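The structures considered in this document are given below.
What follows is calculated from the coordinates using simple rules that are stated; it is not laboratory data. Just so it is clear, the model here is predicted, and its values are computed rather than measured. Cβ atoms are built from the backbone, for glycine too; each structure is taken alone.
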Structure 1
Amino acid sequence: MLAILLALSAAARDKPGREIRVLLGEVNPKLTIAGSGLKMHSARKKFGKSFSAIELSVSGGKLFFKEKDMGAWARVSSKAPIAINGKSYAGKIFIEKSSGRFLVINRLDLETYLEGVIKNEMSVKWPLEALKAQTVLARTYAVKKIEQPRSEKYDLAATVEDQVYSGLRDQDPASLDAIKETEGEVLFYNSQLADVFYHSCCGGRTEAAEYVWGGYGRTYLQPVKCDSCDQCPYYFWRYPETGAISPQDLADRLGFQGDAVSKIEIIDMSPSQRALKLKVELKSGRQTEISGSDFRLRLGRDLVRSTLFKIRQEPDGFIIFGSGSGHGVGLCQWGAKGMADQEKNYQEILERYFPGTKIKKIY
């Protein structure tokens, strides 16, 4: 960890030293890279000329450009943005062979990476202090991935698997301000980077990390009361929105096709009242248990929006009444907005959801 921080800090005036490697996808079977003055070299050839477009293809486990084998890797750079599949990216594009696939990786400055993240993770119409809190967390998460990368080839992915990154498209002044005003700031607990998580809406109380992902509970990721997320459109929800889900449909959705649910009840809850385990009784006589997170996954995360729910049995089926949206751990984004609306600053917001942590500027 110290080596990472020293490298980032020493490179405060040298942006390449803050480089992050973002997996964009793979060459499957072709990839077109466009831009002004594109320069390319590969494991087998360095091109002296520049290009406005480069089409790469994969066949038989090999990477080709104009029917020539490029070897195990290729690099594309330009002083201008580089376009892939309609999206523009800063930095360089690396094509790296890994386990028989050719991965497409964007290497760029960490702060520039955040420009392609914040606008996707929080509404840019929200107050600046909420955006600044989100930015510190996104930066902390990214630095943690530089320290503990997903792969030898890249640090993190450009999807919800990590943080949604969309390059330079639709640059927004509000997110750029949040990045500039918190440059180099990350969240620490004692002498270590904090493990940070965020979600849309907690429904009034956040969840402890160990009840979602298991393992040892972090002191700063325990449940905290949130009284500022009640403007969230999913602060209260029900599924179905009208009527009830029939016993047969519920059984099918849970993976018991051809049967019907006769009874379902929550038999274990976390201290924040989220469903940890449910008992399902079927008309066939079968009984089984299912975790709250698996129940949510099987019915659909966009329908059962959190595990903070109750189930009511009706004559024609079952109704699920819930609150909040997401896993409930760490920052409640709607709560952050509510606090910012109440004129709380981003330091106060982060202290609320990550008690005991400190913001540190590492470059």
Structure 2
Amino acid sequence: MLAATTHILPLTHIRRARLLPSAGSVLVKVGQSVTAVDVIAEAPQSQRHVFINLRNALRPPAGSNLLKLLVREPGENVQAGDVIAETRGLFQRVLRAPSDCKIIGISGESLLLEMPGDLFQLQAGFNGQVVEIIPERGAILENDGLLIQGVWGNGHTGLGILHVMANAPGEAFTASQVDPTLRGAVVFAACCNEESALQAAEETALHGLILGSMPSNLIPFAQSLSVPIMLLEGFGSIPVNSKAFHLLSSSAEREVSVHAVPWNAANGERPELFIPLPASGEIASEVAEFAAGQTVRILGSPYAGQIATIEDVLPGSTQLANGLRAPSASLLLENRQEVIVPLNNLDVLE
């Protein structure tokens, strides 16, 4: 049975394709070194349309032909502040373009404007070197270093010096721990249960916040912030797994990139952090077959977040304590306890 794989590696070689959602301009060239937050490509996003009620905006005399109030023609491009419609007379009123836009026309009493979409800027996501250009879409980047993949991100990328705040895998992260000296740093904490702690991270302008877990009710607030937030374990109160905790705790004061993007199974992109190292690593496999001797992380209760070693992949289906039957494995936890866990509750760590 194929297994979900999460990379928690002290040294590996990573190769990542960074692609625009639509055709655009690539801003880098082969051989160029980039940092995690460098923009490597950009593309305009879809236009948006705005309706403005002309009668409410200009208050013309009853029965006025609204089309004749236009001083610019449908199909014209106008700049922010340009007069696009007006009434004449003693109490003249004007309507100006709210931004650069195109006049589409009048529908009923409303003027339809087409606004250009915002420019989508594609960041590198980690410090690396451009090894291949994909015309109009992006580039492929490579580097060697420490890699830890997570399970959730709030959609931002950051780069800074790693500050290790967590003294234990399940330690609570609070607002009182954040002070101005951390400005620009990437902080590794453990469990965050308070909105105020996330707010403190935002106000201090951290360049990243690496957490083991947080309650799911904090998701909307975390997504509203600009500080990159990445979860290693998931939602609830799950301690950081021992393997990731050890690697991060021993990497203080190194420059780390936090690519806290949502996990997208369709394109293989997932939240991850990366620390460049002056050594050569090997590319890690993205899939694995469950086998004895593998290191795995348990995803479900009552052992969620714990690291274990597969002693044996059990044949067929095994009846579990809840009465259900499922393909399972016999595991040895770090405390030497033996347990049986369904394979779909395991994540292979490679």
When you work out Kirkwood radius over Cα pairs in Å, for residues 206-261 alone for each of the structures 1, 2, which one comes out largest? 1
Ranked by distance in nm of label points 7 Å out along Cα→Cβ at positions 214 and 334, the structure on top of 1, 2 with the greatest value is 1
To which of 1, 2 does the computed value -0.84 (log10 I(q)/I(0) by the Debye sum over Cα atoms at q = 0.14 Å⁻¹, for residues 94-245 alone) belong? 1
Across 1, 2, mean count of other Cβ atoms within 10 Å over residues 286-293 reaches its greatest value in structure 1
Ranked by distance in nm of label points 7 Å out along Cα→Cβ at positions 118 and 142, which of 1, 2 sits at the highest value? 2
If distance in nm of label points 7 Å out along Cα→Cβ at positions 102 and 278 computes to 4.6, which of 1, 2 did it come from? 1
Here helix-only ellipticity at 222 nm (-39500 (n - 2.57) for each DSSP H run of 4 or more, over all residues; to 500) was calculated and came to -6500; which of the structures 1, 2 was it taken from? 1
Note: FRET efficiency 1/(1 + (r/R0)^6) of positions 174 and 230 (r between Cβ atoms, R0 = 25 Å, to 0.05) at 0.60, derived from one of structures 1, 2, originates from structure 1
Tell me which structure, out of 1, 2, gives 5.7 once distance in nm of label points 7 Å out along Cα→Cβ at positions 30 and 86 is calculated. 2
Which structure, out of 1, 2, was volume of the Cα convex hull per residue in Å³, for residues 110-149 alone derived from, given a value of 58? 1
One of 1, 2 was used to calculate log10 I(q)/I(0) by the Debye sum over Cα atoms at q = 0.07, 0.12, 0.13 Å⁻¹, yielding -0.40, -0.97, -1.05; that structure is 1
